[in-house]
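Multiple structures follow.
What follows draws every value from the coordinates through simple rules; no lab data is involved. Because the structure is a prediction, the values reported are computed rather than measured.
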Structure 1
Amino acid sequence: MPRFLVAGIVLIAITGFSFGEALNWPTWRGPQSNGIAPKNASPPIKWSEKANIKWKVELPGKGSSSPIIWGDDIFLTTAIKTDRIAKKDEQPKRNENFEAKTVPTANFYRFEILCFDKNTGKLKWNKIANEAFPHEGHHSTHSYAAGSCVTDGKRLYVSFGSFGFYCFDLSGNLLWQRDFGMLTTRLGWGEAVTPSLFNDSLVLNLDQEINSKIVVLDCNAGKTKWEKERDEKTTWNTPLIVTHLDKTQVILNGTNRVRSYNLADGSLIWETSGMTTNAIPSPISANGMAYVMSGYRGAAAIAIPLNSTGVLDTAEKVAWQYAKGTPYVPSPIINEDMLYFTKANTGILTALDLKTGKPIFEEFRLENTSTLYASPVIANGMIYFMDRDGTTVVVKTGRKPEIIATNRLNESIDASPAISGKTLFIRGEKHLFAIEE
């Protein structure tokens, strides 16, 4: 286990999961919600379309949600365009001046959950959660299936945002569902509501252009435990759940404020100044600190002690701040005493000292990369950075960056990968890959 988790001060939770199950990847950022594989994981560092591909299966529809793994099952979501056309008055209105990157639709979509056999790639089952007409378009690089599933090994929790929240058993039987209405996102760029799980609580970030809120559901029946309004516009980050001392906190990134809520009752524990517009990167935690950043039309990163309370709007009340080269879409990742992240959506890498926020290195170029959406993962001392063009650059962890390998698949990659033992699972635009030596 990485050194920064051994201290026992912070438990990055999803305590309903069995951490001894080293082959499971139950959330989009893995068993510890931080992108780090268990220490016995050893996926390949080199592959191509012709080398180290254990299996490759075609995916229906389109989605950028990440695969998750429990036992021999891989779960992911997709949105499949149907031939059913909406009436003219049902189709979304597009503002040509402000939504040039928004792709409208005239068709209904089928929202599905897919379950594959981890060892063979065979489709075990698929379930249609909903068939509906999207009230908004989406960003040209986005999809209608961007929220990833999460599981506790008993149930599968699935979010399609405006098109419903669903709970299945692991055989695909529907247990319950919830409808929170239609979300209105910035410029109609689309949704990416990925739930976070702690024991019997399911946490949803429903930030949008109006009526933003955080909602906590009971996992057993889907009933609302509590919800709180949020003074935020659209964000796309996943709640971070951490237990520090006697409180379990839910930490959310935001443009206006970064906030920590008490999971027990929704009360505000602390808040501090917000990040840039479009707060997409998810918070991360280690050594009694939360690290939050964003990088759209600016750069902002902040380290906040988890024992904080109240309003933290002065420099003396936070551990450190940094304002250079922070990510737009990808989330950061931690290894030992180093915090790694890439600039905006580029392959320009920075690493900071966790304790001081001082740069260990800045603007290291990940060769053969240009645009990164997927969040990095770490396994066996290697960091995997995935470019949208199908390139993966493997970098050795440490204070002096070293590129170990550069690999290429022949399709776009937006989803963050999953790791199980010796296998790396990558969702491409058209296929799901199992990569293994």
Structure 2
Amino acid sequence: MLWGTFFPLTNSLVLPRQAYPGYPDYLPPPSLDPWYSPPPDWQVAVPGTPLSIRSPAYPTINIRNCRDTLQILYRSSDTHGNPSWSVTTVFIPTSHSPACGTSAQTTNTTCSHGIVSYLVPSDSVSPDAAPSYLLQSREPYGEMRDLLARGYIVAVPDYEGPTASYCAGAQAGHATLDGIRAVLASTDRIGVPLEKARHAIWGYSGGAFAAGFALELMGAYAPELRTKVVGGAIGGPSPNLTTVAQAMNSKDTAGLVIASLVGVTSQWPEAGEFLRSRLKKEGPRNATEFMKIEKMAGVEALMAFPRQNVYDYFENGEQDVWHPTIQAVIDRDAVMGTVGAPPTEVPVFVYKAVDDEMSAVGETDDLVAKYCSRGSTVLYHRNKLGGHNDELWSGRLRTMDFLAHVLDDKRSSNMTVPEAGKCLTQDVAVPLDVLYLLPEWWWTGVP
């Protein structure tokens, strides 16, 4: 799916310099880092159990407004509920002092109680392109910077899991929810009294896909989180992988179509085997070229396959790509709204550009209608200005208002959250705020 990795290329997640010799200030990639290995008998742990904690997470911090970091390797479940694991990286705001969490600091207004699970678009099937690794270099869009500036603790899970299962919805939902469990089990390490901790989920584009599945699965998979998760924001969702992949094929984003096919089938061995078996063995569009995607970050995938017709890699073209073996997996694991709905007591803010070129707004209209028919609490903004990438930026301040509403009980005239079990759809006209197009070094002074 499109998904924010490519916007803009000069400010996207790219491999840190540790990919090259001579830069000791960066951790090695997960495939070379022994810490990314769960301890013996980890499978018997309860999902969400912290298995290992690394503090600080990074030798240096390259994200503004962040004082400290830590990483939690935790037990999770894959798409099928089998034991798996993942990593979440926690970023502590500068306003949250080391003394926070002690009895003497419980009323200190600078101490954070709000935690945001921020689901950065991963857009890759390489475990070495996991957010927990790439974010040591920088963040792509400045949203983490803004969250930290507002005093929120930010937790970024590797929701694709150890196999980097891009577009596998249940995998993403489980890893997100278990990441929240792991953070709540480690509040003593981040200086937040458990009884005061309040959690929200936010994702745009690819991150919205993970956020949606997490919210849909919460009631059945992690019902106890309904007392801790107080809201979710889903921005620029692409609810159906089939229609999104069809829209992106032969476009600049064709590389993400390849990544999505490899990613979703990685959780379904029969479909994955079928996919690889149908790739051409000869010619310029062949299996070797196609499977190079497994070593690429999202930006690299976009640069490697621009405007290519993905069907050209398959013996029977389009017929192979949408063969029932693959289509059944997509319908089951890569369509939002198919596994449930957000719990009624967790309000959800959905925002979408009416002219989103990656996914028709009607699909999000239908998703919201489905949520509402099942009793969810939804505020839905349909922005008449801009497209998919524009809404990434123009939706940020509205999301911040929503998070302030659910995490801090702060009301804004720009944000009318309906009462529990109700829905409100608003057509808005919010222009792109050009300030957010400035690269991170503009704000930090460090190019």
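A few points about this structure:
- Answer label among 1, 2 for the case where Cα Rg over 2.2 N^0.38 Å, for residues 262-405 alone, calculated from the coordinates, equals 1.31: 2
- Structure from which -8500 was derived, helix-only ellipticity at 222 nm (-39500 (n - 2.57) for each DSSP H run of 4 or more, over all residues; to 500), options 1, 2: 2
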